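Colleague: Following are the structures in question.
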Structure I
């Protein structure tokens, strides 16, 4: 076996830490998913599980841990916005990743057509209507139909790799 190689037995027995370490080799972008439920304050949660699904119809997905303190709200929500973060948003990302600290108070936020908030300084926004929720092990897969999107022409994304924030090297 190669260094760190592990076989997952039928039934899923494996070392979760080693599995996370292996997944960590896949660099991802960092996004904040924002929403507002009826009568509630806007809030957001940091994710690195955002992905496109389909161009026609325009569908995206992200995954939410079933132990998240935001799960009940996202089960009630009808819309969400994906905000692709800039490399200078490390502090914002870290704060919204912490349990119990998801308020957008004091942030530059604009309201989308659906009432879902968007972080004004994000590189891209995808305002979505929830298309489906799928049970997937210890997570829920949230699929959204994009109803509106926008992006900037300049900027650098915040990345996550091997358990830490990363930045792209300068373009020469």
Structure II
């Protein structure tokens, strides 16, 4: 059985996606890292789904659903850097805003839905989303007031959703399919 996760894409990341004209396009890759400059996609395996979220004006958006294909360096990634000055993944320059130049970045090849910024998670669903840690403990989203997110701190990171929450987010994405 596959798992589902959430990852928060920052304002800088989303601004760069818009500026590069990537809205409506499907990212072929995302990036994981061991350094705090990137989310570490620990626990994710091929077949797992990752919901890239963005918070803007206290609303939470699903920017893309990414299904993990693999976490290996491929020919599409380009030549591995010979020095620290070389780009880490020159073959994915079009999607570098997703973390290609982050410290210790590793490519995560994905099959994704198109990038969009209009798919809001309804407030009642936002209040009921839950995540579980490796020990099986669950937690909800903090700072939800009247269906709006006051602080994004509890979304920052890479977190495993409970199966129920994953089903709910899948329905949100499916209901808004183009």
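Rule-based calculations on the coordinates, nothing more; no lab input. As the structure is a prediction and not an experimental result, all values here were calculated from the model. Cβ atoms are built from the backbone, for glycine too; each structure is taken alone.
Colleague: Given that relative contact order in percent (Cα under 8 Å, 6 or more apart), derived from a single structure, equals 26, which label among I, II identifies that structure?
Modeller: I
Colleague: Computing mean count of other Cβ atoms within 10 Å over residues 92-99 gives 16.6 for which of I, II?
Modeller: So the calculation was done on I.
Colleague: To which of I, II does the computed value 2.9 (distance in nm of label points 7 Å out along Cα→Cβ at positions 116 and 132) belong?
Modeller: II
Colleague: Something else now. Comparing structures I, II by percent of Cα pairs over 25 Å apart, which one has the largest value?
Modeller: Across I, II, percent of Cα pairs over 25 Å apart peaks for I.
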